[in-house]
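Dropping the structures in below, format is structure tokens.
Bear in mind these aren't lab numbers, they're just calculated from the coordinates by the rules spelled out. Note that the structure is a prediction, hence the values are computed from the model and not measured. Cβ atoms are built from the backbone, for glycine too; each structure is taken alone.
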Structure P
Amino acid sequence: MAKRLSKDDWIKAGFKALTEAGPKALKAEPLARRLGTTKGSFYWHFDDVPAFQTAMMEAWETRAYAEIITLVEQQGTAVRKLRELAQIAAAGAPEDFGGIAAEPSIRAWARENPDVAKAVAQIDAKRMTYVQELFEAIGLTNPELTRVLYAAFVGMEELSTHDGQTNGPAMGTLVDLILALHEADR
């Protein structure tokens, strides 16, 4: 007897399909083939393909912000939070997506889907606000630093999809450089 697929199984399969074949693969039939099941299982969990895609984006939004901030907030000082955030960001793919680095594919999907673009813009704004708050707690008030750090994260993640390199050391170096410049200013 085949394993009964959960809503999360379908969402994970969606992220895998998105990263491997792009948004055109986010349909009931191709996903069912990937999972070796019928479309009926898909429609048991989702009313239609747009509802499935919305569920994917909701899952990504939760993992891309709320779950990460919960982890970061366990750190003591703003400096430790910033360093932890940089390492989490550099680590990339959350385990919930089966180790799939979905964000570069989501950003590519956002270029052709206005709903996805809106979700990405909202997450970007929330993330940058959080980073700015950490910088301000440290005494760094230049908002350009937030943009530089965030752009480095987005760019490094994209680069990693092409070269397979890890970003932890580079992100750590950038955070340390920003903090060192701040210390030198004192």
Structure Q
Amino acid sequence: MTSNLDLASAREFVLRQKIRMVANEYTIESANGTLLAYAKQKVMALKERVRFFSDSTKSVEVFSFQARNVLDMTSKCDVFDGHGTQIGFFSKDFGKSMLRSTWHLECASGHYQGQESSQAVALIRRFADVALPYDFAFKDAQGNLAFHIERKMTLRDSYKVTIMDPSIDGRVVAALAVALDTLQQR
């Protein structure tokens, strides 16, 4: 079993998706392959809720995120620690996302905005039904790169997450990375 604090302080990790019939499963692993969290997301849920556990036995919930509304185009979600205390919030900027997806993340360390790094890939993804790798660069209010989420081209969805700002809680970024996988096409 891993500690909830391991992911909170992680600066680099990999998110991997396993597609199942009734739910998507995710593993979050450190750079050296240690399991940091396991998540399961129901595929056809009206109000998105994803719970993260210390391992696949699902005996200890370490954090979660939940949509504020049913079928919300802005994907407003709150992130909670394992005790139910809110530790962050993220949302999609629907207007800016028409041609290039833009997301906002707020947590104790500040407000961050991220956008698809490539305008060309963003446009191709919208007008052609093909799976392409993409990445998001999130910056703080001063314009400094705070963290980066990169979707890798693999058989199943895989994301490399790098956090440059040491004050950001990795659990909030991990929740956002899963949301990018589950909500990006909405």
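Taking distance in nm of label points 7 Å out along Cα→Cβ at positions 88 and 104 as the measure, the highest value among P, Q is held by P.
Here Cα extents along the principal axes in Å has been calculated and equals 65, 33, 29, so which of P, Q was it run on?
P
When FRET efficiency 1/(1 + (r/R0)^6) of positions 16 and 136 (r between Cβ atoms, R0 = 30 Å, to 0.05) is calculated, the result is 0.20; to which of the structures P, Q does this value belong?
P
Assuming 0.60 is FRET efficiency 1/(1 + (r/R0)^6) of positions 48 and 152 (r between Cβ atoms, R0 = 41 Å, to 0.05) as calculated from a single structure, say which of P, Q it is.
P
Looking across P, Q, the calculation of helix-only ellipticity at 222 nm (-39500 (n - 2.57) for each DSSP H run of 4 or more, over all residues; to 500) that yields -4500 traces back to Q.
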